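For reference, the structures are reproduced in the following blocks.
Just so it is clear, none of the values below were taken in a lab; they were calculated from the coordinates. This structure is a prediction, so every number in the text was calculated from the model and none was measured. Cβ atoms are built from the backbone, for glycine too; each structure is taken alone.
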Structure P
Amino acid sequence: MTDTQMDRSGRSFSRRKFLAATGAVGAAAIAGCTENADGGGNERVVVTGSSTVFPVSDRLAEEFMAENDGVNVTTDSTGTGGGFSNNFCPGNSDINGASRQIKDAEVEDCNDEGVEPVEFQIGKDAVTMAVHNDSPVDCVTYDELAQIWSEDGAETWADVNSDWPDEEIQRYGPPSTSGTFDWFNTNVIGEDGSHVEQYEKTENDNELVQGISSGENAIGYFGYAYYRENEDKLKALEVRETEDGECTAPSIDAAQSGAYSMARPLYIYVNKEALQQDVVYDFVEFYIEQSSTDVISDVGYVPMSEEQAQSNLDKLESEAN
C-alpha cells in the first residue's frame with residue numbers, strides 16, 4: 001500500500017467515525033445551476049450523466065465546493081447513455097450518474113478505453129407519468145401506458161379508454177440516450193414492444209414539464225424530483241400494473257415501501273483510476289455519506305439506509321486501495 005493510500009484509508013475511517021458519532025447531515029442547500037463550471041480551483045471533478053441523478057449531483061457539488069476552497073466540481077446533465085458513450089467511457093468525466101444499471105456493451109466500451117466503472121447506488125426514484133392539470137385521466141395500467149407509448153399504439157386518448165377524450169395524444173419524454181427511457185421501455189412497454197419515435201424529446205426535464213403543462217392532451221414522464229418541484233403545474237397519474245391492481249400515486253414513501261411499481265434505483269459510476277486522485281475520492285466519499293441523509297429526500301428521492309451507505313464506503317475504500 002502506498003503512503004497516499006494509507007493516508008486516504010485513515011482519513012476515510014476517521015470521517016466515518018465522526019459521522020456516526022454526530023449523525024451529521026448535509027449542509028444547507030445552495031441554489032443549484034444548470035452546470036457548476038465557474039470555479040477557478042486547480043483540483044477538478046467532472047460529473048456527467050442522468051438528468052434524474054443530476055439534481056443530487058448538482059446540490060452535492062455545490063456543498064462540497066463550499067466546504068473545500070480551490071476545488072471545482074462540474075456537473076452536466078447529458079443523459080445516462082449519452083454520459084457513458086460521450087464522456088465517461090472516453091475518459092472525459094470522472095463520474096457518471098445513471099438511472100439504470102450500466103449495460104454490458106457500455107462496460108466493454110469503457111474497458112476498451114482503459115476505464116473500469118465502479119458502481120454505487122445512491123438512492124431510489126419513482127418514475128412519474130404526468131398529464132395536464134385539467135386532464136380527466138387519473139390512473140393508468142401498464143397496458144394502457146404501453147398503448148400510449150408504443151410505436152404502433154394509440155393515436156387518441158379514446159383509443160386507449162372510451163371514457164377518455166377523443167383527442168390526439170401529445171407526448172413528451174426523454175430521448176433514447178436516457179436511462180429513464182431505457183427503464184420505461186424495458187419495464188413498462190416490455191422487451192417485445194418498441195417505444196414510439198414521434199414525440200417531443202429532450203434531456204431537459206424542465207422543458208418536459210413546460211410542454212406537459214401547456215397542453216390539455218399532453219402526457220410525459222421523468223424523475224419524481226421534477227414533478228415535486230412543479231406539482232402545482234401538472235398532475236401525476238396514479239399507476240397500477242394490472243386492472244386488478246391498486247392505483248398508487250408516486251411518492252417517496254410509496255417508492256421506499258415498494259407500493260409504487262415504477263420505482264427504480266439510482267446510481268453513480270466512478271472511474272476506478274480516478275479514485276487515486278484525492279479530490280475525486282473525497283467527493284465520492286462525501287457523496288456516499290450524504291446518500292443516507294435528508295439531502296436525498298429533500299431533492300425528491302429515497303435515501304439509502306445507513307447500513308447501505310456504510311457498505312458503499314467500505315467498497316469505495318477497497319476499490320481505491
Structure Q
Amino acid sequence: MDSVSQIVLGAAVAAAVMPKLPTRAMAYGAVLGTLPDLDVLLLRHLDPLRQFTEHRSFSHSLPVLFLLAPMLAFLSYQFDRGLGLISRWRWFLLVWLVLLTHPLLDAFTVYGTQLWWPLASPPVMWASVFIIDPLYTLPLLLACLWIWRGRAQPLRVRRAALFGLSLSSAYLGWSLLAQQLALDQARAALLAEGRTEARLLVSPAPFTTLLWRAVAVDADADGEAYVSLRPGAAAPRWRWTPAEARAKGAAMILPAGQKLHWFTHGFMRVIQAEHQLQIADLRMGADGDYFFVFAIAEPATPGWQPIEPLAMARPKPRLERLAEIFAHF
C-alpha cells in the first residue's frame with residue numbers, strides 16, 4: 001500500500017497497544033510502519049529488474065521481521081526513558097504488531113509480497129485492494145487525527161484506534177468478497193468463449209472495489225476484461241492478444257525471463273520490440289500501457305543474447321488512462 005496508509009496503520013496499531021502515551025506511541029508507529037519500505041534505498045544501485053523483484057522481499061519477510069522486532073524494541077526501550085512508563089512486554093508487542101501488519105497489508109495488493117523470504121515460494125498477492133484506496137485509509141487517518149489533537153483518557157484512545165482499525169479491516173473483508181463476485185463474472189465470460197484452461201487474475205481498478213480488471217493467460221494468448229459490480233452492468237467482454245510463442249520460449253530459457261515468470265505468477269507477455277526481447281507484467285496497468293516492462297535480451301546469432309535488464313515502460317498520462325478505465329463502470 002501507499003506510504004500514508006502504512007503510516008496511519010502503524011500509528012493506529014501503536015495507539016491501541018499503548019494508549020497511555022498516545023502521541024509517543026503514534027510517532028513510533030508511524031516510523032516503524034514505514035520502515036520496511038526503506039528497502040528501496042538499499043536496492044537503488046541494482047538493475048531495474050532486481051529492484052522490481054527484490055522490493056518487498058527481505059524487508060517484508062514475516063520471519064525476518066519476527067526476529068528483528070525484539071532487537072528494535074530492546075534498543076529503543078533502552079534509549080528512550082519515556083517508555084519506562086509502560087511495561088517492556090507491552091512495548092515489545094507494539095513493535096511486533098506494527099512491523100508485521102505492514103507486509104500483511106501489502107499482501108492485499110497485486111504487486112506481490114515475499115512474506116516467506118528467503119524461501120523460494122512466489123510472492124503473495126491477494127490482489128483485492130488497489131495500492132492507493134482512500135476508503136481503506138480514511139478511517140485510520142481520522143482516528144489518528146482525533147487521538148493526536150485530543151487529550152482523551154487511555155480507554156477512549158484505545159477505542160478510537162480500534163474503531164478505525166475495525167472499519168479499515170472490514171473494508172479489506174469487503175474487498176475479498178467483491179473480488180470473488182468479480183472473479184465469478186470473469187470466469188463465466190471465459191467459459192462462454194471456450195477458454196476453459198486459461199489462468200485468471202482479477203484486481204481492483206484504481207481507488208475502488210466496484211470496478212475490477214481481469215487478466216487471463218492461455219497457451220496461445222492473453223486477455224483483458226473489466227468487470228463492473230454496478231447493478232445491471234453488462235457482462236465482461238474479453239480482448240485477446242495472441243502470444244508470440246517463439247519469443248516466449250526464448251525468454252523462458254533466460255534467467256531474467258524465469259525470474260519474471262516466478263514473480264508475476266506467469267501473468268506476463270513476451271514481445272519482440274525495438275530489436276529487443278521484452279517482458280510486460282500484465283498485472284499492473286492496462287493493455288498497451290503497463291507499468292513494468294523490461295528488455296532482457298537482444299538478437300544474436302543464433303537466438304538471443306541476455307543484456308542487463310532495462311526498464312521500458314512508457315505510461316500514458318494518468319488522467320487520460322483513468323478516464324478510459326472508468327468508462328467501463
Cα extents along the principal axes in Å gets 69, 51, 33 when computed on, of labels P, Q, structure Q
Taking distance in nm of label points 7 Å out along Cα→Cβ at positions 114 and 298 for each of P, Q, the highest value is that of structure P
With distance in nm of label points 7 Å out along Cα→Cβ at positions 234 and 258 computed for every candidate in P, Q, 4.4 is reproduced by structure Q
Computing FRET efficiency 1/(1 + (r/R0)^6) of positions 50 and 194 (r between Cβ atoms, R0 = 25 Å, to 0.05) for each of P, Q, the value 0.65 comes from structure P
For relative contact order in percent (Cα under 8 Å, 6 or more apart), structure among P, Q ranking highest is P
From the coordinates of one of P, Q, helix-only ellipticity at 222 nm (-39500 (n - 2.57) for each DSSP H run of 4 or more, over all residues; to 500) came out at -10500; that one is structure P
